[in-house]
Structure formats: C-alpha cells, structure tokens
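> Below, each structure is written out as structure tokens.
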Structure P
C-alpha cells in the first residue's frame, strides 16, 4: 500500500477504512499464528483486546507472548492507518483492572507522516517468517542504526549479538528445546497449532522446516516433524541475530516489545531482508537467564530476530493464513 488517499475533511476514518486497515494489520506475526487479539471500533475510537480463548497455557502461561503478539498487531494497524493519512493517538493499558484491555486508538488527520511509513506499510503484505537457513544481511551496518531508532521510542533495547556467540546461542536453543520435549501439555499445544494446512490460523507444514534444515539453522524452534526435505541445501545459516530486551518484565514492556518487533520486521522487509522471530529461548527461565548474560546491559530478553537474505531463485514458503476482520472483532 502507498500513501495515495489522504483524508480531506473527515475527522476520523469511516467503517470501510477501518475494516481495510485491520485486514492489513491481520498480517502481523503472532506466537504459533494464534492471532490472539480482538478489535472493537465504536465509530470514533478503535479498541484492542487480548483474546483469552487464544492464550497458550503451556507455551505462554503468563500471557507474555500473547501480549507481544498484540503489540505487533497494534503497530501494524498504526502503520497502515498512518500510510493512509491518519495519526493514531494511542493509550496503552487504559484500565489496569482489565489486563486484557490493551489499547485505545483515537484518530486525527495526518497530512505528512514521517519518511519510511509508506515503505513499511507496503512491506506488511510481503513479510513472512523465513525459518530456513539464510545468507548474511546486506548493508547491515546501515540497517542496524535505523532499527535501533525505531525501537528506542518504545523503551526497547535492540542489540546485535556477536557472530562468535553463534555456537553458544545454538546450545541455549538446544537446551530450551530439550526442556520441552517431554512436556506433554506443551507438545499437545504445539501439535494443535501446527496440525493443519490451508487454514486461517496456525503454522502449516510448508512453513515449517525438516530436521535436516533445522540442523543448518541452529537457533530455531523444534516443530513437529514434516516430510523429509532439504531446501537451500548449500546454505548454512549466516543470518544475524538481534535481541529485543527491556529493563523490566511487565505487560507494558511486553506490549511495547511487540510494537518494536513489528517495526523491526517491517523495516527489514522494506530493506529487502528476510526475517524470523525466535521465541522458544525466552519461554523457559534457563533460556532467559542464559540470554540475559549475553546482553550488554543484562536486561530482560523478550524475543530474538534472525535477519538475513536469500537468493532470488529460492522459493518462498506459502503465506500463512489469517482470519477475516469479522472474526477478530466487530468493526462498528
């Protein structure tokens, strides 16, 4: 989408505009593609809620990743609205007694949104999680400061993990995976959300990787087995790893982490990079402690992001499904 249709005299977007923007926001990443959010548009303001029916009690017992996912859809929505000329004045966690009530968005016309909004909005429909081995990111030294400028307003630290830590990170990843292999509740949950293809939710087989491919990535979640495949057989992962972390561990920090994650993923996509969020390391206490020890400020790691490139000839995984706007809330 490009910034082509600016509002003229309307004070707020109308129902068709809200529906169109939320349809774009639906492309936001979420843990296991659960899309754990609900929207309500009251005719003037847009309200975001966490959907308690889509929480993952084994994977995410405290709702941290659910809130991060909701932060990502919040940022996707704000980016889409900004590209169409709407400033989104946002109140986060408006009612402390209602932890599922995550944000209120009010609108006012915005004739000149900042540079970069249009490119990030256009990247919404192109972004996907690339779990396969990737090559080195291009123009990395130029891209990283941009990412840090985008995450800083959210109070999120965005640190590049040194390449000589790759083996150590792979070991932390393996340990985190091993800790869940005998967790029946976790495995049942994972199988539920990865058990179907062609649906509007979950992670289909074509978006997962085989054991052979996983061995060449190193830092990746173990998903249920898929038919043997060896895509990008000549590639050993050279993606760089970013850590998004926070000074404290709270619902406000989680929500801002999701917004910062969205900004990072869209900016990387706009720059021609492939990305993949990595969250299984931060789901277990031992993984979080081990990652925190590697961070410059030893603060709270929330999510890792792999950033890399692929050859033009490499086929893209199938686009994962998304629910319709009517399934995630009532637009009016």
Structure Q
C-alpha cells in the first residue's frame, strides 16, 4: 500500500488508553496518522470540531453517537469502524447517503454474562458495603442472602439472558423469564419457566435485564413494574440504561420500595458527577464495563486495524 498523504485516523473514547497496546497498528505505519482521544465529548459541536480533520473515525460501541446532524458536518469522513457487530447510535442511512462506509468488529457476550453474575453476587452478599467498612477500619456490618432457592427473573432470554439462566440454575435458583417476544416453548427449551410480565416483577428476588433497547423497550421498566417488585428484591441492568425509567427507579430506591439495584448502564453516559445513582447507599454502580475485557478489547482493536488496512487497499491514489 502506498499513499502520498497519510489518512487521518481518530480513535475515540479510549478511556483506559489501551487501543495502541492491545493491537498491532504497525501495519498501518506510513499510511495513516493516528490520534487517540481518551476523553469523552458530549456536546455535538465539540464532537464536530474534533472530528473535522479526520478521514477515519474509530468508535467504541455507542460511547460517541454519530447521528445525521454530526455526520453531515464532517466532509472529510470516509470510514467509520465501530467495535461490536452493530451500533444503533450511528445513523447508517445518513452515512450511506453521505458516502461514508461503516465497518464493524467481532463481538461476543461472555464478558457481560460473567459481569452480570459479579453484580448479582455482590448485591446478594453486600460486598461494596463490607469492602468499604473494612477499608474504614470496621468489620462485619451486614447479613447477606443466599441465592440458592431464590427466584432469578430474566427480562429477556436471548443470547445473554439464556446464558445467565444456565448459571442461575447451577446456583440452585428458580429461573423465570418474560419478554415481549418470548414464548412458553422457547423458555422451556432453556429449562426456564415462562411467566407473565406481571408475575416476572412480582416473583423475582433478582431481576436481570437482557433485552435490546428499542422504541418498544424504552422505559419498559417503569413505575407500575417497580411497584410490583418485593421490597427485598434487587434489579440488575447490564443491557441499556433507558430500558429502565431512571426517575422511577431512583424513587423506588429512595423509598425502599425495592432493596437495591446494580447498574452498569445509564440514560446519560458518562454518568453526571452529581447524579443520585452515584451516591444512593443501596446502589452498586459501575461505569458501563460489562463488556470491557482484555480478550474482547484485543479483538475490537485488532479487527479495527484490519478493517482500516483493507479499506486503505481499496482507496489508494
């Protein structure tokens, strides 16, 4: 590959500063100028100003949305490489109209499945509170719950939900599920009991969310659903923040209507510094790291390099 002027490549939202360490970018040397950004810009005008010089933009999942009103103001942009097999935050129709190619990397759900169970077990045994007590010089401050014999409710029984179900059964939990498209037969194929929407919230000791965000699932968990939950129940969300009505959830947590929540995803990301979900004592909050693993990141960035390389081969002067 030869080119007279190197293409400008932007790598966005590399929070951990690992993009250049977890893949071999040397194959692109001399053909591209790479700029890595480890901060996040939420303001659309700021995003446009930052990206204006670049021919190629590499995005990490949905961290930086690229809707039409941003894409239309990036005349130099020719290629977007997005980690993951799909990215709802990119306006693909606008990109096609503007002649911007979009490529995606491989993705698998293992990190999120494992992380879901890290959250469930941490909530059951009050690990954040006990950890902080120990750091502060204290000792035992709570009594945890066994999960064997408890009911694990799954809102969604797809690739992630069904794997979470298998682990729940291994722990001796009663596993129930509901979603808008789920049938009793499909649930039975995963050895899971199909229940009604109302029963899902009424019966679950731990309710874990595993549906895709769409207009149908936006605020699927709201005031009526949270009101049906037990005062001892916990909600776990490693899917997408807007599936849950955040205002309703905060009220339920503050009032003690539910015992707690473990959240990895939010309506606004990064979560604002003064957001109540950062400080509520019955919330275990993590910064959308369910999919963040060395193994998956290596694939993300290695595939990104390969996509840029193959694109360059087709776009030589």
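We did not get these values from a lab; they are worked out from the coordinates using the rules stated. Just so it is clear, the structure is predicted and the values come from calculations on it, not from any experiment. Cβ atoms are built from the backbone, for glycine too; each structure is taken alone.
> Tell me which structure, out of P, Q, gives 22.0 once mean count of other Cβ atoms within 10 Å over residues 81-88 is calculated.
Of the structures listed, the value fits P.
> Moving on. Check the numbers for relative contact order in percent (Cα under 8 Å, 6 or more apart) across P, Q and tell me which is largest.
P
> Comparing structures P, Q by mean projected area of the Cα convex hull in nm², which one has the largest value? Before the final figure, lay out the partial values.
Details: P: 16.0; Q: 18.1.
By mean projected area of the Cα convex hull in nm², the leading structure of P, Q is Q.
> Sticking with this structure for a sec: Can you say which of P, Q returns 2.4 when mean projected area of the Cα convex hull in nm², for residues 65-104 alone is computed?
Traced to structure Q.
> Taking distance in nm of label points 7 Å out along Cα→Cβ at positions 49 and 233 from the coordinates of each of P, Q, which one would give 4.7?
Considering all the candidates, the number was obtained from Q.
> Additional query: Out of P, Q, choose the structure whose coordinates give distance in nm of label points 7 Å out along Cα→Cβ at positions 33 and 281 equal to 5.5 when calculated.
Working: P: 2.4; Q: 5.5.
Value 5.5 for distance in nm of label points 7 Å out along Cα→Cβ at positions 33 and 281 corresponds to Q out of P, Q.
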